[in-house]
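Next up: the structures, one after another.
Nothing in this text is a laboratory measurement; each read-out follows from the coordinates by a stated rule. Note that the coordinates shown come from a computational prediction; the quantities given were computed from them, not determined experimentally. Cβ atoms are built from the backbone, for glycine too; each structure is taken alone.
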Structure I
Amino acid sequence: MNIKTCSILCLFLIILSGCTVKYYPVPSPEVRVSEEFGVVETEDFVLAAANQYWVKEPQELTDYFTTFYITYKNRTGNRVEIRQSDLSLLDQQGNQLDAVHPEYVLELLTPEEITFDPILPLTSEQQMVYETWKEAKNNLLSESFSFGMILPEAQKSGFVYFPKLKSKNLKCTLVFRGSYIPFSREK
């Protein structure tokens, strides 16, 4: 692909992303809303979550995944482990969608053109695909929520990926260890 074609494709994807469904947090007795984030506070942690669009490479990520940006603050004096299985998304019928590990996202979205013969020199098109994918891989690794240990009084932030919610869903609920943050398409 030449640069002009790539630019037109990127513009088209940005326009299409405007058609993507957006969910807004709904206040409840245990959830307060702050700047489009649903926030749950306990003695042990603060969890803030927002349905945010992925706007970097790989642009096609939103075709396959519903993305939430979360921040977890450990309020204890102990290390706390956050596992991928601690987060789930419920659609409006109560169907559970589990968080998808960033490695799976990388594997699913790796372009077929990346399988180059290391002996042969890359064509300019292959080089462009490779450079775009390096950027996409770096974005996924640096922007994803890093599951694992969180030090005392520390916090982690990043994107969590769920299988794409069907557009007919008017609401969904993010679940974290028994805490529920409801979201609705209406603000």
Structure II
Amino acid sequence: MSKVLDIFEQPWTLVVIGLLAELAVLIGARFWPLKIRRKHLLIGPILIVLGLGLDYLVATDREKIETVIATVVKATEEENAQQIIECIGPAYHGRLEGSRELFARFCRQLFSQPQIQKNWLRQLQLNLDKTKATAHIVALSRLDPRSQWAQGLPVAKTVWRVQLSKQADKSWLIVWIELVDWKISK
């Protein structure tokens, strides 16, 4: 199905259809005033409210994945290892930390000392399948001056490849994290 016609991914499609329907009803009322009733004027607003309501009520897979990534970015800034670990799936098998338990230990150890002052998500490219997704992330981080990584160069640009898997409860969790590139600069 086309992304434009997927009202859960593109709720504005229904809004545009609602505006066009309202315009058609108003034009029809101008040319055939006896055939158009007041209830016909509700077609457009109903479609608009439906489109915006569906966007608000239904979280798509893309939105769920973006939420997981935003949670990890924010938790990294707050140096909250537990919140990051909650976003890691039981089937995690990263390159350096081969299991979820090893990743949890690494995270707790890393954030036992100040590391990051502020994080900015600069770019997110998402390739999504029905049960798997790959995110290519570019982030900027202002390093904490007390961090061993700062050493007078306070900003780090990192590029990550993150794989996520859809769980039985329809949530998405991270199953692979890879640091692709990094650069520390002024």
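Tell me which structure, out of I, II, gives 1.03 once Rg/Rh (Cα atoms, Kirkwood Rh) is calculated. Display every interim value, and only then the final one.
Numbers: I: 1.03; II: 1.19.
Going label by label, the one that fits is I.
Each of structures I, II was scored by mean count of other Cβ atoms within 10 Å over residues 26-33; the highest score is held by I. When mean count of other Cβ atoms within 10 Å over residues 74-81 is computed across structures I, II, the figure 17.2 traces back to II.
Determine which structure produced the value -8000 for helix-only ellipticity at 222 nm (-39500 (n - 2.57) for each DSSP H run of 4 or more, over all residues; to 500), calculated from the coordinates; the candidates are I, II. Label of the originating structure: I.
As an exercise: relative contact order in percent (Cα under 8 Å, 6 or more apart), calculated from one structure in I, II, equals 30. Which structure is it? It was calculated from structure I.
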